[in-house]
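Asks: Pasting the structures here.
Each value in this text was obtained by applying a stated rule to the coordinates, not by laboratory testing. Nothing here was measured: the structure is a model prediction, and the numbers come from that model. Cβ atoms are built from the backbone, for glycine too; each structure is taken alone.
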Structure P
Amino acid sequence: MSKKPIIVFEGIEGSGKTHHINKICKYLDKKKISYIKIREPGGSINSEKIRKLILNKKSKFNPQTDLLLYLAARSENINLIRRYYKKKIILIDRFTDSTIAYQHYGMGVSLNTIKIINKFLLKNIKIQFTFLNIVNKKNLFLRLKKRKSLNRYDQFDMNFYNKVQKGYLKLAKSNKKFYKIIDSNSEIKSNEKLIIDQLKKII
C-alpha cells in the first residue's frame with residue numbers, strides 16, 4: 001500500500017465524518033506529515049462554485065442533473081488530486097462511493113452510468129482506504145438540529161437516508177479489506193482513537 005494514500009471519509013449527514021477528518025488533519029499537522037484535504041462537492045475553486053449550486057436550498061434538480069453536477073464538481077478536482085497523487089496523503093470528505101450511495105441507492109440512477117463516468121474521470125487514480133461512518137435515526141436528527149444552517153441534502157426524509165446508508169454498507173461489505181466501519185453512535189473519543197490507530201497502519 002502506498003505510504004501517500006488517498007483516504008476517504010464516507011457517511012450520511014450527521015455521521016461524524018467531517019469531525020474525524022479534521023482530527024486526522026490535526027494529527028498529521030502534529031507529526032509534520034504533508035497532506036491535502038478536499039471535500040465533495042467542493043475542493044477546487046470551480047468545484048466550490050458547483051457545490052453552492054447543488055446544496056442551495058432553493059435548487060431543485062432531477063436525479064440525473066444532480067448526478068452530473070456532482071460529477072462535474074469531481075472533474076474539477078481531478079487535476080488537484082492528480083497533482084498530489086502518491087506525493088502527499090490525500091484526505092477526501094466524500095468521494096466516488098458517495099455518488100453510488102446517494103445517486104444510485106438513494107435516487108435510483110443507473111449504477112452502470114455512475115461507474116462508467118467515475119472510471120472515465122479517475123483513470124489510474126485509486127483509493128487506498130475508506131472510513132465509513134454510520135449513524136442511527138435519533139443521533140442523525142439531533143446533530144442536524146445543532147447545525148446553524150441546513151443545506152438541501154440535510155433536509156431529506158429518513159427513508160432516503162436509510163437507503164443511502166444501506167447502500168454504503170453494501171459497498172463496505174463487498175470491499176472489507178479497504179473499509180473500516182465507524183459506529184458514530186458510540187463514544188466519540190473511542191472512535192477518534194480507532195481511526196488514528198488505523199491511520200498509523202495505512203501510512
Structure Q
Amino acid sequence: MPDWTLENNFNGYVCGIDEAGRGPWIGPVVAGAVIFLDRNISPELLKGINDSKKLSTKKREYLYNLLLQEAEKGRICLGIGEASAAEIDTLNILQATFLAMSRAVENLSIKPTHALIDGNRLPAEFACPTSCHIGGDSLSYSIASASILAKVYRDRLLQKMALKYPGYGLEKNAGYGTKDHIEGLKKFGVTPEHRKSYKPIKEFLAQSV
C-alpha cells in the first residue's frame with residue numbers, strides 16, 4: 001500500500017506524476033500531477049488511495065471525486081495534461097507521455113520542487129528535478145493519486161468520444177484493441193482520433209487503400 005516514504009525523501013512541494021492511456025489505439029495519453037499541501041485529508045481518501053489498476057471503476061470514481069473535494073478545500077493541488085493522438089504519432093508514445101506529464105505540471109497552481117514519476121524512464125527536460133520509481137503507484141500517495149486522476153479523467157474523455165464515434169465500444173474498452181473495437185474499425189474505418197503510428201491501425205489503413 002502507498003505511504004509517504006518517497007515524499008519524505010525530498011523537501012518542498014513534492015509532486016507525484018502518473019499517466020493513463022499508453023496502450024490504447026485511440027485518443028490522447030493523459031497524465032495526472034498531484035501535490036499534497038496538507039496531509040490532514042479525508043481518512044476515506046487516504047485509506048482508499050492505491051494504484052488505479054488495482055481499483056474497481058466505482059472505487060476510482062469515488063476517490064477521484066474525493067480528490068477534487070480536497071483540492072477545493074486547498075489541501076491538494078491537481079494538474080492534468082494531455083498529448084493528442086496526432087502528437088503521439090509525431091513524437092512516439094514515450095515522448096508524448098513526457099509531454100503530457102510536462103503539461104500536467106504546468107497546470108498545477110503551485111510549482112513543485114521535485115517530481116516523483118512512476119516508471120523507469122525520466123524526461124530529458126522538465127520544469128523541476130525528477131526521480132523515477134518503478135511501481136511508484138503502489139508506493140507513493142502522490143503517484144497513486146495521480147494514477148487515479150489520470151485514469152478517471154481519460155475514461156471520461158473516452159465516454160465522450162464514444163458518443164462522437166459510436167460503434168467502436170469506446171464506452172467500455174477505453175480504446176484498447178478489443179473485439180468490438182476491431183469490429184468497429186472493419187465497419188466504420190479509422191477515425192481522426194486513432195493513433196495511426198500504432199501497428200494495428202497502420203494495418204487497417206493499408207487494407208483500406
Structure R
Amino acid sequence: MSSEHLSESMEMYLKAMLEMSDREPATVGRLAERLGVTPVSANEMVRKLGEHGLAKHTPYKGVALTEKGREVACNVMRRQRLWEVFLYDHLKIEWSKIYELACSLEHATAPEVTDALAAFLGNPKTCPRGNPIPAADGSFAPLNGIPLSEAAVGDSLRVVAVNATSMEVLKYLQERNILPGSEITVLEAAPLQGPLTLKVGGREVALGLSLAEFIIVKGK
C-alpha cells in the first residue's frame with residue numbers, strides 16, 4: 001500500500017512503531033502513551049493496520065511492522081526528519097519545536113518534494129535530534145549507543161541522540177543542555193528507580209529514569 005492512501009493518523013502510528021522498535025517491540029499501551037491517545041483508540045488502529053497488512057499484533061509480545069509497514073514507516077520518517085533539518089539549519093527554528101512542526105509538514109510532502117528537499121540539504125544522515133534519516137530505499141544505520149537509563153554511576157558519556165518527541169520534554173532537555181553532542185557524567189543513581197544526578201556542562205541536573213530512556217549515549 002502506498003503511503004498516499006493512508007490517513008495521517010495511520011502514518012503517525014507506523015512511524016511511532018518504527019521509532020520504538022530500535023529498543024524493543026512496541027506494545028499497544030506504549031503506543032497509546034507515546035501518541036497521547038487512549039489504549040482503546042490505539043488498539044483499534046493496530047487492528048486497522050493489521051487489516052491493511054502493515055502491522056502484526058502478537059498478544060503479550062507487542063506490535064511489529066510487516067515488511068510493507070516498515071517500508072511505509074521509513075518513508076514517513078524520512079520526510080519528517082528531512083524537514084527537521086530544514087527547519088533547524090535554514091529557518092533557525094528552536095530545537096525543541098522542530099519535531100512537532102516537521103510532523104505537520106511530513107503528511108503533505110509529495111515524493112518529488114522529498115527527493116528535492118534531500119538534494120537541497122545535501123542528503124543528511126541524521127536529524128538535529130541525532131536520529132538517522134532513512135535513505136530513499138529505506139535503509140539507515142542504527143544508533144550506536146545505549147539509553148542513558150542504563151548507564152552506570154561514574155560513566156562519562158556523550159549524547160548521541162534524543163528520541164523524545166514531546167515539545168514539552170524537548171524544551172526541558174534543551175534548557176538543561178541535554179542535546180546531541182553534550183557531555184554528561186553520571187554522578188548518582190537514586191535507589192528504587194529514582195532519578196539520576198548528572199553533571200552537564202558544569203551544572204548538576206536531576207533526570208528521571210523514564211525520561212533518561214529517551215536519551216541515547218555512548219562513551220566519550
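Asks: Among the shown structures P, Q, R, from which was the value 4.9 of distance in nm of label points 7 Å out along Cα→Cβ at positions 37 and 189 calculated?
Replies: Corresponding structure: Q.
Asks: Something else about it: Given a value of -16000 for helix-only ellipticity at 222 nm (-39500 (n - 2.57) for each DSSP H run of 4 or more, over all residues; to 500), point me to the structure among P, Q, R it was derived from.
Replies: Only structure P yields this read-out.
Asks: For relative contact order in percent (Cα under 8 Å, 6 or more apart), which of P, Q, R scores largest?
Replies: Top value of relative contact order in percent (Cα under 8 Å, 6 or more apart) goes to structure P.
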